[in-house]
Each structure stands twice: as structure tokens, then as C-alpha cells.
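Structures for review follow.
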Structure I
Amino acid sequence: MAVHLFSPGFRALPFYFVTLDVHYTQERVLRQRGFYDLAQLFFVEAGKGYLRVGNESYALEKGSAFFLDRGVPHEYGYTDGLVASWVTFRGSGLEEFRQYIGGRSFLFLQKRNVSRYVSALEGMLEEYRGRKREGILSAMLYSLAVDFFEEETERVEDPMARVLAYIEEHYAQRITLDDLARLSCSSRSSFCKTFRGAFGCTAVEKITEVRLTAARQRLLSFPEEKISTVAAKCGFEDAGYFCKVYKKRYGIPPHQTQK
């Protein structure tokens, strides 16, 4: 369920979120006149859908992301279980931000590592539900927005970026360290050391993390599906092991997520 920032005693900062939600099963949205005074960042985690802006149509799928500024008429929705995370925001600093991004009011990206943006939104949600420090929330939001537009101009040739993209695309299949080492054009030992330095975890831990994220999204989108089926479709060969690591990560067993 989306959270709303406004509360008694709220102080408007130069950058602040208005609404925010993560892992949301998206319905159809139609804004014929666009947002009145908000901007939005939207990240697709799973499923398929569509986005219409003006006379242009865009296919939404895992890795799609877009920015919408005020006054941009738009419509988006699902065609097959669209799961997304998003944030709307405003503030006096938005005018300077618009200059920073060259005055663009709309930007659509594909095949992006949206998990890092979703993680940032999860961090904001945790702060909001915890200490609710408005300055921290403002800084987190600004960092997220800048990072989104910085990535658009990047032409990443980093081998570790290729490896991560491969994991996120092939998590449902069997992935070995030798496969990833070859992809990074390095020896297995060198790859493992470089990967840990880049991501702060082992490649096996990262693969499990990506699979668990995909499994949680599937449990939410298809609550009638058998746990063993979810496990298999998300790359876990052993349903018992899947249930164990899922509970360790999220604090509840998979079947409770479905409920």
C-alpha cells in the first residue's frame, strides 16, 4: 500500500516525496492532463505492461523505467501481471533539478538494473516507517533521482556490470562461477575477488538475492501458484532450501507472502 508523506508538523524541503510504493501490482492509470505539480520515477520489476505518452506507446517489462514531469499526459497499465515500484515528488529544488536534466519532462529507459533503485526506495520506506527524518528522506530521494539520470548517459563496459546483467536475465537457469568468470574474461579466482570488491558479496550470494527478489514478486503476483513451482521458475532446484533462505531473508515463509 502506498505511503503518503504528509503529516502534522511536516516541513517542506527542497526535495521531498509525496507518495511511494514498492512491489506494487499495477493497475491501469490514466492522467489526461498529467501531474499537476508532481514528478514521478517508475521502475518495472516483473510482468508486462504498456505506457502511452502523447502519440507514442512503449512496452513495459522487467528493466523498464521512466520519468514523468508535471503536465505530461500519460497512461500506463498491465498486460500480464505488471509489478513496479514508484515515487512521486515535488519541492522548490525541483526547478534546479529540471535545469540539471536539460529541461526534459519525460524519459523512458529499457534493460536497466532497476533492483538498485527499488532497494533505494525500500530504504526510504524503512526510514519513513522508522525515524522518519525528513532531511534524510530528502537526501535519499535526490540521490535516487540524480542517479537515474546519470545512468542514462553511462556507456558501461565494466565486466562486473555485464555479469550482473547476465545474472538478472538468467537467474531462472543454472549459473556457475565458471560461466560468470568467462563472461568477465578473467580466471575464476580473479573473478570472485573482483566481484566481491564491486558488490560487497559473493557471486553466489548475489544470484540468491536476485532469485529471492524474483520469487517474492512472483508470490505476490500469482498467489495461487505452488511454492515448488515458484522455486523452480526462479532458479531454486530444491523447494525446501528455497523456503529456508526465503524465510531468512524476509522473516516469513513463502506461503505467508502469498496470503
Structure II
Amino acid sequence: MAKKNDSSYAEKIIIDEKNKLVFKSEDEVLKYFDKHIQKFESEFLNLRPKNDFSDEEAARLESFLENTLESPDEVWVDSSVKGLPLHIYIKKIESPDEEFYYIALTYVADSIPTFVFLHFPTKSTALVDKYRRGEPNLDRYASEVENGCIEGDALSEGDDLAIGLFKAMMVLRQDDDIGSDEFRDYADLREGTIEEPDEIWRNNGLDGNTLVNFIKDFSVSGENLYYVVVTLEDTSSNSHALLFSFPSEDESLVERYRHGENLHAEEVVQESSH
């Protein structure tokens, strides 16, 4: 499943010139990366569901690799492999006949994928989640951040934590959900969500921050509509600074904000702005 790199200058194959990864042949490249290729292929075969694409079906879909690398929906940077800048490219493919994801595990140098360790299509959203690991590379969501700012929140003030968490939400957001350019149209739901939430969840993150999420269901006549407010708790005063908020029609996205400790509304003290 590894893709041979065919980039060459003066009959050399350059993977990462800064780190002296310059090879004389494709065989030399494959030999150098062999242990990584074997590891990633073994992992994939263990994770792949039995009802996913067969090897023959996957071969039919290899043409989607190029589009995945050129225009990914998501890029995740997995730094768990020592000395290897592993980037995971993910793209959702939709057509009248079928819907699936294409995934490529790559070596990246100077922001360019120069070698592909593994690439494959999958129908399994659970498998896609397994490859959303490490840190998301989210530069492509800069315009969404601007759209998502609402007066009084930390996102509008350029707060790094708020921006990072907002971009992570956009990565997981379905294409047919409410667009970020419409978020301000739902801003009047923010106050009601904070003052009379249906659910409040507190989560102590590994980075030392304590996040408290307020969720309210505004669904009417079977049409889903939720509003989520993400706040940062000051543990010394038990007050909460508003990071960002958003509407969603997607129950599965809202479910990701139901983690940690489920609180009662009377336990929480509000702070109107960051």
C-alpha cells in the first residue's frame, strides 16, 4: 500500500534534503522506510472492519489519492513516531453512487508530502476516527474562525486556546451542518444556553485547562437544533470565561461535548465575557 516517490533531481530521489534523506533509487527509499511501512500496514489490517473495501475494491479507488493530498479535508500531525514527521491526510469522497473516506499516511517536508507510507479508502467512520490522532493541522480553517467570532467571546479576541478548540470542532463538523458563515444568525441562543442549559459538562484536560460545556436543545418538530457554549473555568473562583459557541444540527458532534463530569446548573457561576 506504500506509494513509491518518483520525485528526483539530477537522478536523485529527494524526500527531505534538510535531514539528508536523499536517495539514489526507489528501492533505496523503500528499504530506508521499510519498518515504518510494515508497521503502518499491520496496524491498518488489524483495524480494518471485515465489511470494508476489499483489496481489489481499494485498488479501483487509488485515483483518489492525488485529490486527497492536494485538497484534504483534514490533516493530523502524529508525533508519536520518533524522528518521523507523520502527517495523516483525510478526505471525504462523495458521489451519487457511493460515499467514503480516503486516508494517506505521509512523510512531509517543507509542508509538502514527499513520501506516502500507506493509503486506502474506507467506508468506516470508526476507522477514520482511529486516524484522527495527534494534533490537527488547521490553517485551512482560518476563515471559519473569523466567521465564528461572536462579540464577548475569547475567539473574537484572538485567544489561542479558543482558536485551537474552535478549529478542532470545525474538523469534526459535517459538511451539511450549519455553516460557520451562519453562526451569528444563531447568536441570540447563546444567552439562553448559558442561563438555562439542558446539560453542563466539566472536563479536566491534559493541558491543565478545565473546560465547561453548556448544551441546550432547541429542536422543534423533529428538526435537530442544538447550541453549545464552551467555557474555561477558573478553579479558584469557579467562574467561567466564554471561549466560543456554535449551533449544530448534528447529534454526533454535540455528543463529543458530553464528556467529563455531568454538572447541575446551580453549581456553576457565570462570567459574561473573557
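Taken together, the values in this text are just the output of simple stated rules run on the coordinates, not laboratory data. Computed from a predicted structure; not experimentally measured. Cβ atoms are built from the backbone, for glycine too; each structure is taken alone.
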Matching task: -0.91, -1.21 is the computed value of log10 I(q)/I(0) by the Debye sum over Cα atoms at q = 0.16, 0.20 Å⁻¹, for residues 107-202 alone. Pick the structure from I, II. II
Can you spot which of I, II the value 13 was calculated from, given it is relative contact order in percent (Cα under 8 Å, 6 or more apart)? II
Winner on distance in nm of label points 7 Å out along Cα→Cβ at positions 163 and 235 once structures I, II are ranked, highest first: II
For mean count of other Cβ atoms within 10 Å over residues 19-26, find whichever of I, II sits highest and give me its label. I
For the read-out helix-only ellipticity at 222 nm (-39500 (n - 2.57) for each DSSP H run of 4 or more, over all residues; to 500), a value of -7000 was computed from one structure; give its label from I, II. II
Given a computed value of 5.1 for distance in nm of label points 7 Å out along Cα→Cβ at positions 35 and 219, which structure among I, II does it belong to? II
Thinking of I, II, which structure, once mean projected area of the Cα convex hull in nm² is computed, gives back 17.6? II
Comparing I, II on distance in nm of label points 7 Å out along Cα→Cβ at positions 131 and 171, the highest sits with I
